[in-house]
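Novice: See the structures that follow.
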Structure I
Amino acid sequence: MGFKKNIISTDLAPAAVGTYSQGVEYNGTYLFSGQIGLHPKTGEMPSDFEGQVKQIMSNIDGLLEACSITREHIIKTSIFVTDLGNFSKVNEAYVEYFSEPYPARSCIEVPALPKGALVEIEVIAAKG
């Protein structure tokens with residue numbers, strides 16, 4: 001048998017804006033592309049950090065739902081911010097959207113994100 005990866009595609013999250021898939025599942029592990037705060041239907045993005053995080057989590061929930069999994073299946077998050085001064089807001093959001101035991105996490109400051117986003121979050125989930 002050859003290598004078999006399953007491509008995840010759903011209208012419950014924004015369509016890919018480049019040469020990538022919304023996500024890939026392999027052997028019960030789900031690797032999702034980073035999400036910015038774009039609304040999947042309107043393409044609009046909130047201007048504030050908190051609003052972007054809220055939309056991102058809604059997008060992530062849509063990806064998870066399309067795979068019949070939930071936030072409890074998330075084992076790792078990578079968070080990219082354009083201003084590490086928002087780190088406390090990341091922690092506040094983490095407590096709102098996740099419960100203990102928390103997924104592993106990285107938080108990295110970057111100079112810029114697609115479409116002028118202030119934050120981007122990618123997640124890895126597992127089922128099995």
Structure II
Amino acid sequence: MGTDRPARVVTGYGPSHIRVGETEIGTSVIVTADAVVPWPVATVAELTPAGLEPVLALGVEVVLLATGARQAWPDPAVIAHAAGRRVGIEVMEIGAACRTFNVLVADRRAVALAALLGTPG
């Protein structure tokens with residue numbers, strides 16, 4: 001995380017959107033302290049190990065997988081793929097994931113919020 005600008009944080013959320021700073025986002029997205037990256041995976045059912053690659057490519061230690069209004073687990077192969085790369089995945093509903101992301105960013109942890117915003121609540 002660069003020291004010349006503040007980290008990105010989640011300033012609001014709902015079952016089908018998040019707000020990063022002043023920008024509201026209604027499609028699946030990956031957020032780190034330094035980046036906001038569109039993510040083409042809409043639902044947890046669509047998430048595959050290959051679909052997780054854009055998240056893992058960011059060099060994070062932990063991924064907070066936000067699955068909408070309810071916690072929904074991805075295929076075990078997705079979790080195993082991340083573990084094989086020494087990256088932990090925490091599966092959470094959107095609110096818990098956003099709040100945890102902000103805490104970990106403030107602690108300068110290498111974290112990504114992977115928000116599946118096409119997941120029905």
Structure III
Amino acid sequence: MNIELTDKEFRRLLDMVYIGNWILNSTRGDDRFEDYDLLQEKLFALCPSNGMRSLVQVWRGHIFPSRAYEDGGIHEAIADYEDAVFYNILAEELARRDLGLEATDPEDFTELSARMEEYLAEFDQNGLNAIQIDI
């Protein structure tokens with residue numbers, strides 16, 4: 001298979017592969033999906049021949065994204081995604097608790113959505129500062 005990409009498209013593809021591999025493997029410890037690591041390595045190995053040598057480093061015979069790549073904003077994008085997912089999940093779980101909804105698919109999402117929006121507005125304004133847990 002051959003795919004023709006501009007430099008910008010190739011750079012975006014690297015970002016997408018890195019983010020995908022991060023989501024799949026960053027919490028797995030030694031139980032990583034190695035095929036995703038190998039695909040990432042295969043794509044990053046193309047960087048030097050495409051004028052992007054600064055994006056890679058070699059460690060123990062393997063090619064990895066360089067520190068310059070990792071410090072170039074990719075983790076900020078991942079953190080933004082993680083924050084959005086965290087707050088959305090938290091808002092939904094709290095709304096379901098408040099409304100007594102245990103089923104995964106309520107027939108009418110209007111009430112659930114409205115309650116979630118209230119929580120999301122609160123999180124936008126105050127983050128987690130207004131959260132109180134009684135133990």
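Each value in this text was obtained by applying a stated rule to the coordinates, not by laboratory testing. This is a predicted model, so every value here is computed, not measured. Cβ atoms are built from the backbone, for glycine too; each structure is taken alone.
Novice: For distance in nm of label points 7 Å out along Cα→Cβ at positions 67 and 91, which of the structures I, II, III scores highest?
Specialist: III
Novice: One of I, II, III was used to compute relative contact order in percent (Cα under 8 Å, 6 or more apart), and the result was 30. Which label is that?
Specialist: I
Novice: Also: Kindly point out which one of I, II, III the value 23, 17, 13 was derived from, the read-out being semi-axes √(5λ) of the Cα gyration tensor in Å.
Specialist: I
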